[in-house]
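Down below are the structures I want you to see.
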Structure P
Amino acid sequence: MASAEEVASDAEDFPPHVLREYAMLADGVRGALLGPRGDIVWMCAPKWHDDAVFSTLLGGRGCFAVTPAERRFVWGGRYEDGTLIWVSRWITAAGIVECREALAYPGDPHRAILLRRIRAAKGPAEVRVVVDVRAGFGHHAMSRLRRDGAIWTARSGPLRIRLSGADEADDGGGPVEFTVRLPEGRHHDVVLEISDTELPSERIQPDETWSATEYGWHREVPRFGNTIAPDDARQSYAVLRGMTGAGGAMVSAATMGLPERAEQKRNYDYRYAWIRDQCFTGVAVASCKEFPLLDDAVQFVAARLLEDGPDLRPAYTVDGGRVPDEHDVGLPGYPGGSGKAGNWVDGQFQLDVFGEALLLFASAAQHDRLDLDQWKAAEAAAEAIAQRHGEPDAGMWELDPERWAHSRLICAAGLRAIGREAPTRQAALWSSQADGLIAEVTGECLHPSVRWQRSPSDPRVDASLLRPVLRGAVAPQDPRSVATLEAIHAELARKGYLYRFRQDRRPLDQSEGAFLLCGFDLAMALHQSDEPLQAARWFERNRNACGTPGLFTEEYDVEQRQLRGNFPQAFVHAAMLEAARRLADEPPAWGGLNA
């Protein structure tokens with residue numbers, strides 16, 4: 001285990017930055033966070049939910065840095081169009097240095113391949129490289145270091161390591177450090193492989209691997225000319241694609257332990273596949289008529305339903321396994337947070353996931369992409385709603401069990417949607433089931449102002465109640481829908497951002513950050529209500545609540561203009577993508593709020 005002195009040394013060399021300055025590399029199997037000094041500060045291997053091998057983001061050991069040797073520089077960077085290939089760019093006193101960065105795509109489930117191509121863009125380049133792989137959240141130092149020319153091999157705990165391009169490195173018995181010096185116009189490749197199995201004897205050929213990675217991204221990411229923001233739509237789709245593996249599972253975020261509010265030290269581990277988030281993504285991409293991610297979502301969600309039925313869990317590992325309980329991994333944590341892995345969501349019942357699953361299956365069925373087994377999964381979801389709709393659940397926001405209005409309304413929306421694609425007899429049954437849920441919620445959760453309220457015992461309005469309106473639980477022109485939209489806009493909107501619900505008597509922004517998912521939902525709801533100008537304003541405001549690389553977190557601190565929470569948050573990218581598509585169409589003709 002690393003000593004306190006070693007941890008302190010790493011923290012001094014690569015201290016954490018605000019989240020807006022990090023980019024993400026991903027290959028579907030795992031992701032890496034890259035800081036402005038060219039330091040990869042977070043990556044779990046071999047898969048998303050495994051222990052971190054780079055963990056300086058949370059105050060641990062383990063880092064892979066390619067950074068200018070000169071301490072004074074200005075940082076910038078960009079993603080290559082429609083990819084998760086990042087180009088770091090540093091302006092120094094001597095010139096301009098770039099480093100092209102990627103995880104080889106598509107990813108191998110056992111072997112991560114980090115590609116880094118250093119280039120002297122203007123003037124000579126002098127770049128410091130530090131390679132310190134530390135498996136087990138920093139607990140296992142590199143050992144068995146061996147050198148063969150410019151190739152190094154090592155072990156870190158159970159993992160095997162191979163480093164190529166370390167021509168100038170000396171055998172110091174610890175982290176591999178060296179300096180790359182290049183004349184203007186030249187480049188140098190550094191490649192790091194990390195594997196939980198024997199490494200293949202064939203060594204990586206950088207040019208071939210770069211070409212395969214470029215081809216993989218260009219093949220996977222569409223143009224999105226049918227949206228109002230095609231470039232941002234492509235980038236969001238690339239993020240979602242990079243967070244989705246070959247088995248169909250999409251993680252909710254690449255990270256754990258990043259706090260939403262520093263004072264509370266509450267933080268969660270989102271390196272797992274949330275059923276709800278995967279359904280959001282599938283519906284969003286289906287609206288764009290782009291089907292690979294839809295098929296992935298259907299594959300994963302249907303398999304879980306066929307296996308677990310009414311006992312469907314809110315989240316799973318990417319292999320379909322159980323999410324571990326929360327446990328301390330021995331890291332200081334990101335400032336304001338703590339070093340805990342696992343998630344307590346595994347023990348929750350969330351009724352709304354069955355409704356979201358039906359909305360997903362309906363989107364697939366509309367395009368004739370639902371096979372017989374997946375129809376059986378839809379039947380299992382509908383049966384689970386029939387069995388369990390009377391039980392209190394944790395709801396969309398994963399709170400204490402209640403009879404949340406949103407959960408039952410979104411189930412009604414799902415039943416209506418799948419019923420439109422089903423045979424007549426089944427459609428009638430599901431439509432009747434939806435009518436019963438609407439009547440039940442109307443009897444229990446209709447506020448005196450004719451809007452929906454959160455639950456029978458909680459009269460507050462909640463931004464989650466936009467979703468059933470968007471998904472067709474009741475018509476958008478229904479007085480309950482109109483009143484709910486008006487109340488959400490009046491009570492939960494501030495400065496062009498939307499909050500989930502009023503938590504206490506403090507101003508909204510002092511209780512938590514604005515929820516970007518809700519902001520994009522409001523943009524879509526306003527558009528659906530024939531308010532295109534307001535919808536566009538909300539879309540643009542929330543679209544700009546991202547970091548320099550264009551990545552979103554779950555929350556946005558409006559006053560400090562800071563990203564909050566785990567990073568990047570998949571369902572926000574899905575909501576941005578769907579809003580960009582919906583707002584490209586003319587609003588519906590029924591007349592909207594002012595009719």
Structure Q
Amino acid sequence: MTMARRLGRALVLGIALVAALPAVATAAPAPQFHPGGAPDLGPNVTVFDPSMPVSQIQAALDAANATQVDNEMGTQRYAFLFKPGTYGTATQPLQIKVGYYTEIAGLGASPTDVVINGKIETYNRCLEGGGTSNCLALVNFWRTVANLSLNINATGQDGCRATANFWAVSQAASVRRVDVTGGGLSLMDYCTAGPQYASGGFIADSKLPSVTNGSQQQWLIRNSEIAGWSNGVWNQVFSGVVGAPAETGFPNPPYTTLDTTPASREKSYLFVDSHGKYNVRVPSVQHNSKGVTWANGLTPGRTVPLSDFFVAKPSDPVWLINAELALGKNLLLTPGVYDVAQSIHVFRPDTVVLGLGHATLTADRGAIPLDIAGVPGVIVAGVTFDAGAQKSPVLLRVGLQHGFGFSSADDPTTLSDVYFRVGGPHVGSADTALQVNSDNVIIDNTWVWRADHGVENLTDTERWNTNIGRLGAVINGDHVTATGMFVEHFQTYNTVWNGNDGTTIMYQNELPYDPPTQADWMHGSVPGYGGYRVGDNVKTHHLYGGGVYVFNQNNPTIHTANGFEVPNQPGVKLHHIMTVNLSAGTIDHVVNGVGGPADTTKVGQPVFVTDYP
């Protein structure tokens with residue numbers, strides 16, 4: 001997530017981490033298995049069958065993890081899919097470690113159709129000292145676990161590793177439709193060099209045991225069931241969660257709890273039916289909902305046969321993808337990096353664009369990689385968007401212009417696990433990353449990131465002048481709901497919300513690290529840009545649980561006037577917001593001149609505003 005965190009800078013989290021308990025070699029890509037007449041999903045998708053020997057499955061997963069555990073900026077992408085059945089045994093459990101750009105998913109219609117006896121884990125990475133120091137989870141991005149049951153079995157692991165299933169991640173790492181039994185779930189790794197920092201994360205539509213939050217600075221869990229939650233750090237949000245802790249004396253603990261989620265739509269998923277045919281399930285929208293969608297059987301929604309999809313490979317030209325879309329096909333993007341020199345156009349209502357294994361669309365020649373017309377019901381899920389060297393006006397546009405087109409609250413366009421990068425794996429430039437012009441859109445777990453580190457070998461000042469990202473997310477549509485919105489490091493406003501009747505549930509932002517001077521970080525006569533701005537003409541807006549962080553490492557003297565900027569309207573309400581200093585720079589106020597400074601006298605100590613106004 002942050003170069004500050006890569007350098008292991010101390011953050012005062014204000015919690016007691018549990019005590020510590022008693023160079024990864026690269027490997028060739030995993031061998032591919034496609035049993036039982038599976039469709040051709042490309043060379044980077046492996047489909048497992050429960051008849052396969054556990055040792056064979058384990059070897060394939062281990063080989064992929066060895067390749068991906070440190071491959072933060074690489075181009076390899078993998079999806080490992082499990083057909084219905086049981087995998088691993090009491091004496092030979094599957095121990096799955098999930099690296100970068102890896103998706104682990106069941107192919108059942110319900111999460112209970114695929115049972116894994118063992119573990120599915122992500123550990124801290126140790127970035128210095130030969131694997132013994134600077135160990136953290138703050139850059140554990142881009143990985144997915146979905147649609148399966150996990151019966152935790154730590155047979156063969158040491159005493160510390162046997163204490164929990166560890167999911168130590170930060171942004172762009174989702175857990176969806178997972179049923180966990182047999183042990184505890186820890187969102188931090190306290191075994192690798194003791195307790196360390198993490199900065200996630202997102203869970204939805206899942207049933208979980210007691211959860212150790214530990215060092216997770218912010219987290220959203222939505223429409224799930226939990227047996228317990230251990231603690232909070234800065235910004236812990238629960239929406240429509242059975243068993244969620246109540247709001248009691250915010251900010252001690254810093255819990256934000258909504259009994260129901262006002263609008264939600266679960267991520268579409270691939271599954272195999274009783275006849276062995278592959279389909280995509282598209283869940284229905286829910287309003288004011290609570291708990292998992294699969295408690296009483298199949299998740300409500302519609303089933304689309306895979307034969308109604310164009311199954312694309314990275315080598316397929318955009319003109320072919322557009323031709324298939326024009327003929328009425330949906331689009332399944334198999335794992336890989338797609339160079340997009342002209343827009344992929346979606347203009348038909350209810351079109352599904354589903355990515356496997358963090359399929360990535362990279363802008364070429366200043367293109368808009370994905371352009372969606374103002375129509376209802378479009379699904380974009382599991383797709384990452386990268387800026388190219390030539391500046392794009394936008395990376396994903398939903399609706400060509402606000403006020404044109406049509407939409408439906410009962411069939412909203414939905415963006416699930418949609419991620420954006422400007423810089424990182426290569427030089428990138430985009431005026432705006434995400435632009436939503438349509439009404440009635442759901443944004444469910446997005447990370448919009450102008451990279452603060454990467455492989456470009458740039459100084460901070462060079463990065464400021466090279467990786468151009470003016471705006472992160474611009475929401476012009478009305479009745480837009482965002483659940484889990486992470487937006488970071490853009491050069492003016494990270495998020496601008498111009499539409500009416502908008503709702504954000506859990507927002508996390510870091511201001512850019514790299515402005516060279518205060519003059520480079522001015523909005524007219526005002527120092528800097530708020531991390532979250534609601535437009536002057538907005539009459540109604542709600543934000544639940546939001547944080548803006550500052551770390552001006554390139555020039556620690558820089559000031560930002562306000563973390564949040566909103567119009568003073570009775571219908572614009574912010575609930576549980578805060579700013580925090582990560583060791584450099586200053587945010588003078590939390591919102592509109594209210595709240596004290598987040599400065600270097602209180603590093604890691606949030607400045608809270610319970611309600612505004």
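Given that semi-axes √(5λ) of the Cα gyration tensor in Å, derived from a single structure, equals 44, 24, 23, which label among P, Q identifies that structure?
Details: P: 44, 24, 23; Q: 33, 28, 24.
For semi-axes √(5λ) of the Cα gyration tensor in Å, the value 44, 24, 23 is produced by structure P.
Hey, percent of Cα pairs over 26 Å apart, for residues 96-223 alone derived from one of P, Q reads 25; which structure? Attributed to the structure labelled P. In terms of distance in nm of label points 7 Å out along Cα→Cβ at positions 360 and 408, the structure with the greatest value among P, Q is Q.
Given a value of 15.1 for mean count of other Cβ atoms within 10 Å over residues 400-407, calculated from one of P, Q, which structure does it belong to? The correct label is Q.
P, Q: which one has mean count of other Cβ atoms within 10 Å over residues 184-191, as calculated, at 17.5? Write out the running numbers ahead of the final one.
Values: P: 17.5; Q: 24.8.
Derived from P, not from the others.
Hey, FRET efficiency 1/(1 + (r/R0)^6) of positions 344 and 376 (r between Cβ atoms, R0 = 25 Å, to 0.05) derived from one of P, Q reads 0.85; which structure? This value belongs to structure Q. From P, Q, which structure was distance in nm of label points 7 Å out along Cα→Cβ at positions 128 and 456 = 6.4 calculated on? Corresponding structure: P. Each of P, Q could give helix-only ellipticity at 222 nm (-39500 (n - 2.57) for each DSSP H run of 4 or more, over all residues; to 500), but the derived value -1500 comes from Q. Taking 1.45 as the value of Cα Rg over 2.2 N^0.38 Å, for residues 216-287 alone derived from one of the structures shown (P, Q), identify that structure. Computing Cα Rg over 2.2 N^0.38 Å, for residues 216-287 alone on every structure in P, Q gives 1.45 only for Q.
We did not get these values from a lab; they are worked out from the coordinates using the rules stated. Because the structure is a prediction, the values reported are computed rather than measured. Cβ atoms are built from the backbone, for glycine too; each structure is taken alone.
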